[in-house]
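Q: Multiple structures are listed underneath, in structure tokens.
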Structure 1
Amino acid sequence: MPQPYELIVAYDGWDTNYLDMLTAAGHPDRIVVKDKGMSRFTLINEALDYASGELFMHLENDFYWVDESCLESALKALNKYHIDFIRFELLPFTTNQFNRFEIVGDHDICWMKPETPYRWNLNPHIRTFKFPGGKSLKDGNFTEQPERHHGEGYNGTSCCMSGDNFRHLGIYDESGHLKEYYAERFFDKRGKRTAIKAELLDEFNQLTDNLLYRKLFLSYLDDNE
């Protein structure tokens with residue numbers, strides 16, 4: 001992270017070895033662990049309650065940060081324009097969902113139209129507010145994507161950023177089935193719908209030469225294959 005930050009980890013499991021690894025790898029300021037029966041949104045609410053900064057980033061653990069310069073561009077855009085939320089991924093949004101474009105640093109900042117769905121979402125982003133609409137994230141069972149419920153009452157200005165900034169590595173569902181429509185975000189190629197194990201591994205190996213990361217990703221593929 002090229003800026004001063006406070007790292008709060010929300011962990012929805014009970015593996016103490018994993019917690020030790022998280023602590024050694026990231027030196028978080030705090031780790032919030034889910035109690036039995038607690039939803040992940042209650043867990044996120046609790047983590048946010050501890051956050052004391054003026055800006056908030058949300059990074060889930062199935063994303064890989066490719067280009068750290070996107071943060072610098074986002075900070076410049078937040079300072080220059082009246083923006084509340086900047087998503088670091090452009091896909092799967094299209095130009096039809098934007099009504100303004102500005103170049104900041106090496107990135108295009110694309111303003112979402114007010115009627116665009118998912119103007120607030122849980123993909124990698126930076127924002128100026130702790131909770132959308134000033135209210136904690138909702139608990140319970142959702143009939144739609146949770147962001148639709150959590151974003152109710154949010155009227156801020158939202159943008160997407162161009163560039164290969166983050167890759168979504170989570171391409172399997174909880175049952176181990178490949179989500180083919182996630183392939184375009186894994187490869188950063190619009191319209192990409194299919195992928196085989198060798199192709200996925202080769203693409204990830206081009207993103208990083210870190211042997212531990214490569215080993216972990218191979219284990220992820222093996223476990224789900």
Structure 2
Amino acid sequence: MTAAQLKLLSDTILDKSGTPYFTPAEFTRLFNMSYDIWVRLNWKRFEQDSEMKYKMRLLTMPFEVLNTSQVDLSTIAPALRYDARVRATFKRVCGIKVDYITRSCTPVENNRIDVMENDPFNRGIDEEPTYIQTTTAAGLPIFQIFSDTVPVKVDGLYVRQPTYIDLVNFPNVVFEQPDDLAEEIVSICDVNEETVIENYNRMSAEKSNLVATKMAEA
């Protein structure tokens with residue numbers, strides 16, 4: 001569906017007598033807010049079942065970087081919203097034999113990593129690497145990998161920020177999600193619109209009561 005078709009669907013669902021009209025700018029804002037809500041709700045159940053995988057598939061992206069313990073997210077995954085998987089590959093040399101191991105990295109909280117790194121039983125090692133999401137001194141977001149050696153490769157998956165609609169300037173641009181998921185998001189948007197309508201009607205009634213009171217006092 002295009003942005004204009006999303007608005008038409010929303011208007012059709014909300015087609016009632018006395019319902020306030022939402023301008024393209026208002027609908028754009030409410031729909032994008034609803035898309036954010038939809039992403040957050042589905043992320044909480046990410047990979048629970050095939051339905052969740054289907055819903056998140058267009059927002060799930062891979063990343064890969066070589067020979068570093070610091071993954072610069074501003075270049076590798078600039079639209080990162082949630083990290084779904086991080087793993088590291090390490091080179092092992094035993095005499096003349098060289099092989100590689102790949103291990104999942106365990107996420108660690110920033111306020112725990114220093115204590116863990118000073119604990120020989122909990123610090124990150126090549127067999128059990130850990131990572132935090134933090135920032136550099138320049139303010140760049142990074143994944144910091146903790147291990148015995150520098151990984152020869154860090155890769156994984158992340159959920160990107162959604163691409164929002166702009167009904168005002170780009171009404172004919174097709175929304176990034178398939179129609180069945182777009183309808184789901186529109187239904188959330190309509191709930192938000194109903195909330196706005198309810199507040200609008202309540203405020204109108206309160207305003208009328210206030211005016212009547214003031215006139216009676218005059």
Structure 3
Amino acid sequence: MTESGVMCGPSKLSLLWAWSPGPDRRAALQIGKQSAAFVWHPTFDRFLGNYDVFRPYSYLLSYIYGSGFNGYDLSNDGYMRDSWVLAARLDYAVAANLNFFGTFMWAERTSNGYGWACIAPNDLLMPPQFAPIANDGNIQFAVNGAAGSPNIPDRSLGWEIDAGWDWKLIEGFTTNFTIAYWAPGKWFNYACIDRSIPAWNVPAAANFFGTRPDKTINPIVGGQVNMVFSF
């Protein structure tokens with residue numbers, strides 16, 4: 001990764017480019033050699049999260065949704081995995097105790113290593129040796145996706161804009177506010193099982209492996225308010 005910026009009076013512009021590795025999948029299966037170790041689900045950066053790098057630029061895609069692929073560290077803070085990122089952040093200090101900011105981030109998958117329907121109820125994606133304990137209704141993330149599915153052809157994770165402020169109202173009392181808007185990219189159209197598809201729970205080439213590549217995914221809006229007291 002590289003991060004740089006410029007300051008001018010009360011304004012600061014920060015620019016970020018970052019890259020993290022992903023799996024290599026060929027002929028509908030992972031190959032034997034990978035850029036990072038994993039078993040039947042990806043564990044790239046699993047316990048060495050890069051939360052501090054991306055949180056200033058992204059609230060929803062990185063922090064809340066864990067890059068859309070289970071990117072959470074041991075503290076359950078979300079971060080970006082298997083992605084390359086371009087991001088910018090503008091801070092403007094209205095006063096010594098009040099800072100406004102706005103951010104923009106664009107992200108894509110680094111690898112072309114995931115099969116269609118790689119995000120689905122875990123009883124569909126668990127390997128056979130785990131099947132007896134799998135059917136608990138949770139969502140599972142699997143590199144190979146539905147059996148025999150091709151690699152996802154579109155790598156776009158979408159774009160996000162954030163805005164907010166950090167306001168020190170009085171000594172020992174600070175408020176932080178963030179509002180975020182994320183437009184998911186086409187990668188999720190192929191990655192996510194769609195239960196409106198007939199026989200979605202029996203994914204095959206005939207039903208696009210239970211996905212709808214041509215669907216529109218609505219943007220996601222979220223926010224966070226913190227009040228921090230120290231004494």
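Q: Taking mean projected area of the Cα convex hull in nm², for residues 11-122 alone for each of 1, 2, 3, which is largest?
A: Numbers: 1: 8.8; 2: 12.9; 3: 8.3.
Greatest value across 1, 2, 3: structure 2.
Q: Now for a separate question. Among the shown structures 1, 2, 3, from which was the value 17.7, 47 of Rg and Dmax of the Cα atoms in Å calculated?
A: Numbers: 1: 17.7, 47; 2: 25.1, 100; 3: 19.8, 63.
Answer by label: 1.
Q: Computing Rg/Rh (Cα atoms, Kirkwood Rh), for residues 27-74 alone for each of 1, 2, 3, which one ends up highest?
A: 2
Q: Quick check on the output: -1000 is helix-only ellipticity at 222 nm (-39500 (n - 2.57) for each DSSP H run of 4 or more, over all residues; to 500), derived from one of 1, 2, 3. Which one produced it?
A: Working: 1: -9000; 2: -13500; 3: -1000.
Label of the originating structure: 3.
FYI, it's all coordinate maths here, none of it is from the lab. Note that this is a predicted model, so its numbers are computed, not measured.
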